[in-house]
Structure P
Amino acid sequence: MNFAIESIQQAVKPHDQYQVEIKLDYELLDDHKTQYTVETYIFAPHTLGISADTYSKKNFYRDVQNYIRLKTPIMLLRDFTHSPASPLVTITKLVSKADWITDTAALNKLDTHFKLFASMFNSAIREHLAHMTGRIDEIEGNGKTHLVADNLVEEFLVETQTITDHFRGMFTTFNLPHVPEATLNGYRLTDESLSILAEEGLIELFEMVDNYSKKSNREDFRSRISERVKQESKHRQQHGYTSLLNELDENETYLYRASILKKYASSVLFLSADISQDGKQLTHLGNAAAAGIAMIFATLVAFYFQSQYGAFTLPVFAALVVGYMFKDRIKEIGRDLFSQRLRSFLHDRRIIIRTQDGVKLGYLKEKVDFISESQVPTRVLLNRNRDQLSRIDNDGREENILRHSKEIVLYPEAFKQIFGESITITGINDILRYDIRAYLNKMAEPIQERNYLDNGELKSISFHKVYHLNIVSRYKTVRPTKAKIHNRIRLVLDQTGIRRLETIEE
């Protein structure tokens, strides 16, 4: 499911049987500061037993896995071989210098641009195929889809061939005795990655050709695509790359290599996240103040009784004991009261977002808490749109409502330092994977059997027991100011995990 406003894009999908993935894209909107708030409300049925007493903050953050990365710079396939912003052009320029082999800065830049090239090539392929699908959807029904399809198929075949040929033409440059091994390995990993990406794109293109190309062109395209796929497989085999498909085995090596290469390419975009407790100094100050007030009380009690009865008397001894008892309670009560006040405006965690080499790009603050229905914004409740059946399912009680809040602040100027002025970074991806296994513990068996009558004959039928987890998100661009946007999804669960995800339209 995808959701978008001008500055925030969201994609929600099941990552696996037990994890739902929420991907948020934050755009850079202001030269000085861009600020967003995101609130996610999870409405859980009472029968699942998820509440503040059973599911602590620690449990929630244990079940959450967060990745923050730069948005992949956008580039059309046709621009890779000549645009100043192309990492392929940068690589070509770097190795054209006489001393590049001994220049540490050049070697480091090559490593960065190898990875960036593979990531941007992957993104360009996805964008090209998505553009092709979108254009076909726009005109489908008028009988002229082949006009768009054939042009875009031709462009894909020509441009991917040109890009891979250009890069492979540099093999002799890198395959020299004095080239550092790490640099040659970086070239080879990128080359293998490009080959797999091109092959995957060609296979997807093959299906589109079958569906949308003009009949007179279809056979030619099918033949050319098939030949290109063979070439890519042959190229990997000739260069000793082990990412080869084999119908006779489980292709474990291929899948492992493809996964590693994806991580290799995307590593250049991942950001460092320094996590700390929000308001830690204020918490210490509050605890110290509570301890100080308690000590003042105990000291005053001691001074008073000593002045009345003398230093070493039974009343003074009793007063010291009672004063110590109350001092301890006053300190604990003070700490609790101060902590409650702090929680109303402080977050649980503060995450400083930096590049791998330490450039600060912004920060993210988040907190999670259980709230009552009266604390939920009216628009969120309307979006939840709970019906009478939902109330009956909860025995007439409120659902247990977990709220996860985020505040994101980004500094657009800092992003310009990452790859230089030629490559534009437009924002970041905030990828959250949430493990829902804690919600499964109290579920009934997923398959249940009941008897029924069919024309006077008793028969048995199976039923599937499912539970609904409704999730409503609220987004707001604080700087520059934008209207709040709401959306709702429903996770359909059973005891074995996620069955499906449904988008609920308002």
Structure Q
Amino acid sequence: MHVDRISELITALETGLYQRDEVLRLTLLGVLSAENVFLYGPTGSAKGLLARRMSQAIAGSRHFSYVISEQTLPDELFGPISVTKLRDYDLYERATQGYLPEAEIAYLDNVWSAAGMVRNALSLLLDERVFRNGTQLVQVPLITLLASDAILPDDSAPTEALADQFVLRVSVKGVSDRDAFVSLISDTTPSEANVVPEELRLSVSELSTWRTEALDVTVPEAIASLIFDVRERIQRHNLHHRTEEQSEIVVSDRRWKRAMNLLRTSAFLNGRTEVDALDAILLRHCLWTREDQIEPVNTIVGEAIHRYVTSGRFEVAAMRERLRKIIGELKSDVSATEDESVEEPVVYRDEYFRLEGFPAESEVLIWIADFEQLSSDRETETDLFFYGEEDDYAYSERVLVRRVSDSLIEVDGEEKAIETETRTVTTERPLEVEPDVRTRWLERLQELEDSIDTTIAEIVRYRDDSSGEAVRHLFVHRSYAQIVLDGMDEAAGAFADLKEAVRTARSRVEE
């Protein structure tokens, strides 16, 4: 299997690298996906070594590396002008042997120092994998270009165009763990040592075959909705948070498409035929450009995945509505009704209550499911969602909340009312139910309970599978995968509550 082979390759590549597990795996994913990778970190943080290790992973690959400065000329990267061709044939062509146009794996340090013709030629080469040599557009064998810098790109149009070619953006930090640091300074393995056995190396043709097969990986509608949700959350973030200190998060259509290539490759190499939520976690490494965007992107991706696993994938709202309709129909057969007026919380978007007592410009919502789980005895960390003008999402905040009553909560020690409205509530009086009517309703409720049991079993199975894959996933750090596991626990709890409601309805019929 691909998983076992790549796991062994990763183990070999990690030799002499400390606290670089996630960075190495992401960089390798860039190579296996034939996508370009930008490594952001200080000088001396093993970025160049990571690049050399990637060339060791590919059998027979040609490697090119260079440290760019503002004075770097095209000749230094793409080869000198061929004197012979200029003299004998009047052709202005470069002698590219040994230079970037003939490399499979390339590494450029200080990449944002590239200027003028160098930057323009790089953009074309990275985007289309072609190099203009004289009058000819030559297809280059480049698999991946790894670039690094201790700074991030400026906001000039030419530099942003070059930066957009790097779909993976990986932050590399210095070694902080004590044991890892001691191992690092004690290790005598030469940095140029060949650490990958021949039998573990991947051939260029093998990589090409894998990339073709990865194109058959499908993107389920629910995952497509998750990714669109991420995109919309970014747009809302830009609308409400853009300031002089907080830059706009800009993600081109091209980068979204290349990010999907990463997700498909991740799913394929992890042995699946569909992109999953675990793969979608990789988006956190694809969507930022400035340092102040890293944390918002992490939050946006995490919230979208949490929403997907708690409601998007298993459609708890649809099952809840099905139960509501059945119980509504059931009431007319098993009970007589009387109307009375009561105050009840107003339901927004089928899943929220609105809180009063906040500034007028903010609309603050709490998930109904979260509200129902609040305790009157203790405070619970709970998400509140803030909306601005025209009902646009602004941000979420995690606060301490205690339930005071059915229409009152305490937020960080201050009481806030749940918005209510006067509604007519029907009280019920049991009726004598005919045997055939009783049988029919018991069958309908049993059918619904069976559907809920099937969904719960699917959640448990999905969680078990995800839990195992979270440990062995080739490219996603297991700490981030906990987002998926926690969300599925919430989804299972919601369906368990629905099952209890069905059983309560059945008891009424049986009585």
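Comparison across structures P, Q (criterion: Cα Rg over 2.2 N^0.38 Å, for residues 96-175 alone) gives the highest value for P. When relative contact order in percent (Cα under 8 Å, 6 or more apart) is calculated for each of the structures P, Q, which structure yields the highest value? Result for relative contact order in percent (Cα under 8 Å, 6 or more apart) over P, Q: largest is P. Given a value of 0.10 for FRET efficiency 1/(1 + (r/R0)^6) of positions 200 and 456 (r between Cβ atoms, R0 = 41 Å, to 0.05), point me to the structure among P, Q it was derived from. The read-out comes from structure P. For which of the structures P, Q does the calculation of distance in nm of label points 7 Å out along Cα→Cβ at positions 312 and 352 return 1.7? It traces back to Q.
Every number here is computed from the coordinates shown, using simple stated rules; none is lab data. Predicted, not measured: the structure shown is a model, and the values here were computed from it. Cβ atoms are built from the backbone, for glycine too; each structure is taken alone.
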